[in-house]
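Visitor: Take a look at the structures below.
Read-outs throughout are calculated quantities, based only on the coordinates presented, and are distinct from any laboratory measurement. Treat the numbers as computed from the prediction; the structure is a model and nothing was measured. Cβ atoms are built from the backbone, for glycine too; each structure is taken alone.
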Structure P
Amino acid sequence: MDCTFCKIVKGEIPANFVYQDADLVVFPDIRPKAKVHLLITPKEHIESFLDLKENHTKLLTKIIKVIQQLVKDKKLESSYRVVVNGGVYQEVPHLHLHLLGD
């Protein structure tokens, strides 16, 4: 598989992880659209939002909790967005959420 985010997860492409655990990595977007632009990415290769299954419930809960903590840590409570792109708008075919804030 030639997935950019899988290569980042494996350490084949360097990234500055803001957060990581057994299931997720978080790193800055290389083309930020806001002062803070982080990508929250599961380590498991899930192609897109539409490929999420019932067995991903715990992963989704963890993603939400991590994003909540990042919003607090980055002091973004008054100005943030969480975005999931799909189809032609999803540049990398590996599920990821964008946290953007000023």
Structure Q
Amino acid sequence: MSLVSIVVDPLNEVAAEARRLGITSTVAVDEDRSVSNAYNALEASMHPGIKPGHTFILVDKGGQMIWRWEWPGHGAPMYVDVDEVYSDVAKRLEPSGTG
């Protein structure tokens, strides 16, 4: 299993920011927004249709979305609690009929 962050910003800006922040996990660039569109990640945003918002999506090896969390809107924290991610994802990964 791998963590891949996908952003729509230009590659040179993403690379510089990743270096500055010491990010060592994979960061992919979706400048044409094709991946963001494919997973409908452009709607729950402060900039609908332009940039994804705070949307977290778990995709299996076959490209199927198996978990999603979106920022509920202004006034709510712009992150998802790590324990909530672990709990929700674990439920989605359980074999059918056991959870």
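Visitor: Name the one structure among P, Q that distance in nm of label points 7 Å out along Cα→Cβ at positions 67 and 91 of 1.1 was derived from.
Guide: Q
Visitor: When relative contact order in percent (Cα under 8 Å, 6 or more apart) is computed for each of P, Q, which one produces 16?
Guide: Considering all the candidates, the number was obtained from Q.
Visitor: Next question. The value 1.8 for distance in nm of label points 7 Å out along Cα→Cβ at positions 43 and 59 was derived from one model only; which of P, Q is it?
Guide: Clearly, the read-out refers to Q.
Visitor: Out of P, Q, choose the structure whose coordinates give Cα extents along the principal axes in Å equal to 46, 30, 25 when calculated.
Guide: Q
Visitor: When you work out FRET efficiency 1/(1 + (r/R0)^6) of positions 19 and 75 (r between Cβ atoms, R0 = 25 Å, to 0.05) for each of the structures P, Q, which one comes out largest?
Guide: P
Visitor: Looking at FRET efficiency 1/(1 + (r/R0)^6) of positions 35 and 51 (r between Cβ atoms, R0 = 25 Å, to 0.05), point out which structure of P, Q has the largest value.
Guide: Max of FRET efficiency 1/(1 + (r/R0)^6) of positions 35 and 51 (r between Cβ atoms, R0 = 25 Å, to 0.05): Q.
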